[in-house]
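Chemist: In what follows, structures are represented as structure tokens.
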Structure I
Amino acid sequence: MDRNKVLDILTECDALLEGHFRYTSGKHGKLYFEKIKVARRPDLVMELGRMTAEQMEDIKDSFDVVCAPAFGAIVFGFATAHAMGKPFAFLQRDADEVMGIRSGFKSVVENARVLLVEDVVTTGGSVREAIAVMNDLNATVEMVGLLVDRTNGKLELPAPYRALLTVKAESWDPDECPMCKEGIEVTKPGSSGKKN
């Protein structure tokens with residue numbers, strides 16, 4: 001996979017930021033991938049979907065459907081499904097912040113073999129939630145496709161995964177964050193809607 005091409009797309013879209021950020025997981029870090037900015041460029045979203053589909057070429061017959069959690073990953077999952085010629089479904093959080101399959105998509109996912117597409121992963125919490133939802137529908141997540149793996153390949157998930165871009169991006173609990181200790185203001189430039 002062309003790591004530089006993914007970096008070029010993220011940079012071109014101003015989706016790769018440096019500073020002091022609080023991630024959705026609650027951890028702090030220096031790098032932030034504001035991947036939703038790529039959605040302003042449908043051509044580049046489709047290119048990332050094509051790249052993910054190409055990365056899964058050797059196992060494409062293992063999937064019946066492509067799924068992605070809301071909100072950020074929806075466009076990447078849709079683009080991947082389009083490139084693979086597979087049906088698409090998505091997950092979202094309800095008013096109580098519980099993740100579930102979007103109304104009207106349950107029949108697409110039940111008993112299916114799933115490629116789960118996620119955008120940027122720091123701890124893998126949302127991916128694990130999505131896999132649990134799939135399991136409840138008697139669906140099997142055969143593979144997880146990531147836009148960015150921030151763990152440098154150290155991510156542990158209950159399903160195998162492949163990432164378009166793997167980076168070593170350190171993150172810390174707020175009480176251990178060196179930037180907090182230096183008094184550098186923390187920002188949270190994007191939000192998935194998940195409460196912390």
Structure II
Amino acid sequence: MKVLVVFYSTYGHVHKMAEAVAEGVKQVAGAEVDIRRVPETLPPAVLEKMGAVDAQKTFSHIAECTVDELAKADAVIFGTPTRFGNMCGQMRQFLDATGQLWANGSLVGKVGSVFTCSATQHGGQESTLLTFHVTLLHHGFVVVGLPYAFQGQMRVDEITGGSPYGASTIAGGDGSRTPSENELEGARFQGKHVAEIATKLSA
């Protein structure tokens with residue numbers, strides 16, 4: 001049973017969450033996981049001005065995803081930063097190239113899930129996850145979130161991401177906050193949960 005983790009990350013926060021998701025998948029017997037990144041659409045000069053070049057070097061070794069890889073997986077877990085309450089443009093462009101998969105019904109019945117990151121605590125994480133689900137539903141994915149069985153999302157003793165729609169992290173206005181252990185644990189839980197459901201569906 002194969003799980004594909006597909007992400008876009010500007011400053012590395014979503015990449016760290018993707019690694020945690022993959023760790024969760026590996027906890028399920030018989031589950032294999034690959035991590036891929038979607039192609040960058042911004043020119044190097046713009047990334048340089050954004051201060052993102054050094055951060056992106058840390059995951060530049062990860063291969064770019066092709067749309068054909070989606071069809072070969074039993075489950076796909078997508079990770080995207082929030083952009084004004086929605087997925088980032090890089091992820092949107094990647095998904096907009098999946099029209100042939102839609103026409104062929106290639107993704108119908110596969111498990112789909114999403115995790116995200118925003119700069120602030122109320123920066124549109126839930127709307128990003130929910131609006132991403134719309135694309136998954138058009139493709140016929142069986143959408144899976146982060147159930148309250150992961151009780152870390154109910155914590156009030158610290159600022160934390162996470163909702164029933166998916167794992168998430170908060171980067172801070174200047175990007176200096178890295179994913180907390182609770183947020184990473186939510187990502188691991190989601191990865192394991194998706195892999196367990198995909199295993200049952202593929203039995």
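Read-outs: derived from the displayed coordinates by stated rules, not from any lab. Model, not experiment: these values are computed from the prediction. Cβ atoms are built from the backbone, for glycine too; each structure is taken alone.
Chemist: I have 4.5 for distance in nm of label points 7 Å out along Cα→Cβ at positions 47 and 175, calculated from one of the structures I, II. Which structure is it?
Modeler: I
Chemist: Check the numbers for relative contact order in percent (Cα under 8 Å, 6 or more apart) across I, II and tell me which is largest.
Modeler: Between I, II, the highest calculated value is found for II.
Chemist: Matching task: 13.9, 39 is the computed value of Rg and Dmax of the Cα atoms in Å, for residues 55-126 alone. Pick the structure from I, II.
Modeler: That value comes from structure II.
Chemist: I have 14.8 for mean count of other Cβ atoms within 10 Å over residues 39-46, calculated from one of the structures I, II. Which structure is it?
Modeler: Computed on structure I.
Chemist: Of the structures I, II, report the one carrying the highest value of percent of Cα pairs over 26 Å apart.
Modeler: I
Chemist: Quick check: -8500 is what I get for helix-only ellipticity at 222 nm (-39500 (n - 2.57) for each DSSP H run of 4 or more, over all residues; to 500), calculated from one of I, II. Which structure matches?
Modeler: I
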